[in-house]
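Novice: Quick heads-up: structures coming right below.
Each value in this text was obtained by applying a stated rule to the coordinates, not by laboratory testing. None of these values were measured; they are calculated from a predicted model. Cβ atoms are built from the backbone, for glycine too; each structure is taken alone.
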Structure 1
Amino acid sequence: MRRNILNSVLIGVCALAVVGCRPKKEIVKAPPVADAAPVNNKKSENLAALLEKELQYNTLSLKGKADLDIDGNANNVTLNIRIKKDEKIWFSVTALGGALEAARGVITPDSLLLMNRLQKTVLRKPLSYIHGYTNKQVRFGWLQSILTGNTIKEFMTEKSDLNLENGVWVLNGTEQSLAYRTLFNTLLKSTELTLNDAAAAQGLKVVYDKYTPVNNGLFPSVVKITSAVGNKKISVAVDFVKIDANVALEFPFSVPKNYEVIN
């Protein structure tokens, strides 16, 4: 009995040591509004100042703990994402502490591959397939920007309204039937993005928090995405625990022979 108690204590001490030695992310706090950099009245220059804060990268490797909810079906998963800028987004969703891969996918500017490990199926579709879950105007570059906390370039133009509200920049506008709004902090980084198409009953909201230094820029280590299209609702809240930029990456995706391919 004494040995069992001693073993338990030792295991507990080791666990605490591991947690205590785990590297902590450096979080860059946004300065108070009163300490923010001065602004001018030229919209073009203010837009340029915001664009200068965009995260620059060739590749990104991300790993995070995520709370995933699809139409009320909630799960805690581990999410791995690899991005080759403007070319592909690869992702893997695992459960049971990474022991079980539930899904794997690859998104390119014109296609989508989604492997469901649990159902042994592979979905092969054009990228437009995602419009069943989001607005029809969403394209690859938008997905890339949403995942990295960068702005959507099509909105960062003179046609948009750019105003100071409570000491921070707010970008508003419409693109066809889509209304968009981006709220920035005093670091000139996005804190909230909303896309709404009332006529199509479609809405997307992304909240960014806890920016951390990456490749001489800033990356949001906490990202919360909520999408609603009609009665379809998806939400995912990710806390990224590992963020690497400009590293060599592989994007493995092979289809087992016993899997059904759905075109």
Structure 2
Amino acid sequence: MPELPEVETVRRGIAPHLRGRHITRILVREPRLRRLVPADLAPRFAGARVEEIQRRGKYLLFETAVGWLILHLGMSGSLRLVAAAQAPQKHDHLDMVLDDGQALRFTDPRRFGLLLWTQENPLGHPLLAGLGPEPLDASFDGAYLWNHARGRRLAVKSYIMDSRVVVGVGNIYASEALFRARIRPDRAAGTIGPERYARLAQAIKEVLAEAIEAGGTTLRDFVDGSGRPGYFRMQLQVYGRGGEPCPACGRALSVARIGQRSSFFCRSCQK
């Protein structure tokens, strides 16, 4: 699944090409995504000018004078800028056709993505209203994590992956941040002290910032706005490296199932 750095990479890639452009039409080839694409979406936004593209968690928010488009890439979705006349492939479900002859094309083999609209502030939409803080915002720090973790028994990895606690810390980056902070992913969230949470919050910020700068992880289903894969995977220290030597101590890295997801960590370095 595209995680926060991938979505932010897409936003940065497509924003210069869409900002200030008019949508001549939205072509919906397959409306049956995670939620049905609203029937009035295409006529409502025909001719609308794209003012800005923002991101909240893993949602992309397209601001226009007639309302907001809310897009989520789902499990396997991707966005590419193509010539509007380019023939679509099997899983190319949506085109946002622009006044310069290009189209923002949404491809989603598994159809877990979505495209909705609202006239209200999108941050109040039911899909976004309950989200936690952005991990790169100043409001997110160790004190915040510690205060919200007290008394909680679930694994700290599941805790930081909960979008109601903090948005966008997916499986890959949770494993990487916990390794940097030297915290075992299966330790109960409520047993971790404020100093260790300070290290974890800083590690989350660093890992995500580095991933955004590098263009996201190289996942099979992910491409950036130009159709090119991200390049951060080669820098991952533990994710996907079960049985390989720990980059810090040399001991074989372990793999465990936490919250139905594979977690990679070092039993020696992480406590």
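Novice: Of the structures 1, 2, report the one carrying the highest value of mean projected area of the Cα convex hull in nm².
Specialist: 1
Novice: Compute distance in nm of label points 7 Å out along Cα→Cβ at positions 43 and 235 for each of 1, 2 and report the one that scores greatest.
Specialist: Working: 1: 3.5; 2: 4.8.
Top value of distance in nm of label points 7 Å out along Cα→Cβ at positions 43 and 235 goes to structure 2.
Novice: Given a value of -4500 for helix-only ellipticity at 222 nm (-39500 (n - 2.57) for each DSSP H run of 4 or more, over all residues; to 500), calculated from one of 1, 2, which structure does it belong to?
Specialist: Of the options listed, only 1 reproduces it.
Novice: Name the one structure among 1, 2 that relative contact order in percent (Cα under 8 Å, 6 or more apart) of 22 was derived from.
Specialist: 1
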